[in-house]
Structure P
Amino acid sequence: MRPGQGEVLHFSEDPSITRFVPHVAVTARQPEAYVWAVDSDQAPSYWFPRQCPRALAWVRPETTAADRDRIIGAGCGKRVHAIEYAWLDRMRTTRLYAYRLPAGEFRPFGEHAFVAVEPVVPLGEPEPVGDLVECHARAGIQLRVLDSLWSFWDEVIASTVGFSGIRLRNAKGSAGR
């Protein structure tokens, strides 16, 4: 599930949203209210149940061959997503929906997101994303299932690969980190 030309996406487990209103997220690091969305490159980062902790890594131009082979895996593509075993059943059973939103109403926020400061109406009905594990397979993205994300995460953030950690506060053993 990727956005088309002139679109960004918002993923949700709620198929009944008719209007996105800016809000300050509970986990926000900034005080401004936003509607959040992602582009085609970052859409795979959200092919997960909302609360699922995940460690994401991808090859960048400056990634060394050694880090690519160690983190991503030799001959294993350019991207890897890791979750914990405790979330695998939810990955298989969660019904996730993609909302297509007009890209012109959004501006870039950091390296990985887009935000709008005014309410946004979706371009149409939400679309079921489908089997989240299969989405990864079709996109050629490795999906690793680990007992805990932390050893992998520590290797990722000390390497030259690009990375993002989402909902890591929900990961096993996150208290005290």
Structure Q
Amino acid sequence: MTVTLTTPTLETERLILRAPKAADVDAYAALFASERSQYIGGPKNGEDAWEDFSYEIGHWAMRGFGYFTITRKGSDDPIGGVGHHDQPWDPEKEIGWFIFDEKDEGQGLAFEAAKACVDHAWNVLKWDTFVSYVDPRNAASIKLAERLGAVHDPDAKFPHPLKTWGLVYRHPKPEAAI
């Protein structure tokens, strides 16, 4: 049996943000097997990475939005993930991001992808508010959240199961989205 989900594709100057697919799981598992995943709940073994990847696909089915796989235009090779979350245990809707390999960092790709998701949240999903949950040790993610215009909100609640040690960055609503 095949289940088909309708997942939008977002396009930026250099990137395609598309639905995750089974072929992406190896890159996902490799990230979560490495120390690079320490700020996003890893490292994890292959079984746990598969469950998380399956969860990401299931989020689309249950919520109608979720994480996109980031690819460069002209290539279908996954370089990361970015997208929207609204989990039952989260106090607020969230936008998050990750890049699979260090070779793809420092080029503004995560910013470009996250900016497209922020715009999508305001203009298509019509969210009233959302945040990004960031590990305080993840200087690159803090810098990205701030570059997106998000502001640290010390009064906002951090979600379970990550408890209370993280930072919450609130994305201000632009005038055009009001």
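What follows draws every value from the coordinates through simple rules; no lab data is involved. It should be emphasised that the depicted structure is a prediction, and the values quoted were computed from it without experimental measurement. Cβ atoms are built from the backbone, for glycine too; each structure is taken alone.
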So FRET efficiency 1/(1 + (r/R0)^6) of positions 29 and 77 (r between Cβ atoms, R0 = 30 Å, to 0.05), computed for just one structure, reads 1.00; which one of P, Q is that?
-> Q
Which of P, Q leads on percent of Cα pairs over 17 Å apart, for residues 53-148 alone, largest value | P
Which structure, out of P, Q, was FRET efficiency 1/(1 + (r/R0)^6) of positions 69 and 85 (r between Cβ atoms, R0 = 25 Å, to 0.05) derived from, given a value of 0.95?
-> Q
Working back from -3000 (helix-only ellipticity at 222 nm (-39500 (n - 2.57) for each DSSP H run of 4 or more, over all residues; to 500), computed), options P, Q, answer is structure P
Match the computed value 34 of relative contact order in percent (Cα under 8 Å, 6 or more apart) to one of the structures P, Q, and report its label.
-> P
Out of P, Q, which structure matches 1.8 when distance in nm of label points 7 Å out along Cα→Cβ at positions 37 and 109 is calculated?
-> Q
